[in-house]
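**Student:** The structures come next, written out as structure tokens.
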Structure 1
Amino acid sequence: MPAERRDDEKEWQCWLVREVFGNPFRPVDFAPWQTDTAVALARQMYDQNDFSAMPILADALQDAGCDNLNVLDHCRDPGEHVCGCWVIDTLLGKG
């Protein structure tokens, strides 16, 4: 395997670990922000495997009092999100 392909694979694997696990050294308590709106958005994205509403979820969490930049930045990241996303799973009690 060429070196550049190995580097791409490593980058993808690192991204996937961050997408699914977040930062294990900075655990987040979502309980105060688990509003009906935030949970409904998370459930819809999870069930439909469509994460295009992540920025809207960030707004809902912020409206609920979330000021955690790791959470808000993750939700607003324009990149891809996957089933298993740590924010979604934590909101749904799967994390």
Structure 2
Amino acid sequence: MRLSDHDERLGFLTVTGVETTEDMRQAMVFFDSLDPSVAEALEERRGQIQSSVNAQTRLKRTPKLSFMADPAIASGNAVEGVLRRQHHDDE
């Protein structure tokens, strides 16, 4: 299933990680976008995504998915900004 075919907000999205609870009832899906509309689009399509996960795995129950922008992306962008300013100041 390609969600980007149905929702342009999900065109260039990469899942960067997934954390599940011990009982596998819930899973936090981290992604690489800082655009708030991406999280909104994922929430709107959660049922479809969970159905797809269910169809492709052999789990007793499919975890309830939650979505969150990967905080490492924001941190990386901040570090990159500092390095660029430093490089610009050095020139």
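**Student:** Out of 1, 2, which one gives 13.1 for mean count of other Cβ atoms within 10 Å over residues 63-70 as computed from the coordinates?
**Tutor:** Source structure: 1.
**Student:** For the read-out relative contact order in percent (Cα under 8 Å, 6 or more apart), a value of 37 was computed from one structure; give its label from 1, 2.
**Tutor:** 1
**Student:** When mean count of other Cβ atoms within 10 Å over residues 23-30 is compared over structures 1, 2, which one is greatest?
**Tutor:** The structure with the largest value is 2.
**Student:** Here's another thing I want to ask about it. Rank structures 1, 2 by Rg/Rh (Cα atoms, Kirkwood Rh) and report only the one at the top, that is, the highest.
**Tutor:** Structure 2 gives the largest value of Rg/Rh (Cα atoms, Kirkwood Rh) among 1, 2.
**Student:** With helix-only ellipticity at 222 nm (-39500 (n - 2.57) for each DSSP H run of 4 or more, over all residues; to 500) coming out at -14000, pick the structure among 1, 2 it was computed from.
**Tutor:** This figure was derived from 2.
Where a number appears in this text, it was derived from the coordinates with a stated rule and is not lab data. All values derive from a computational prediction rather than experimental measurement. Cβ atoms are built from the backbone, for glycine too; each structure is taken alone.
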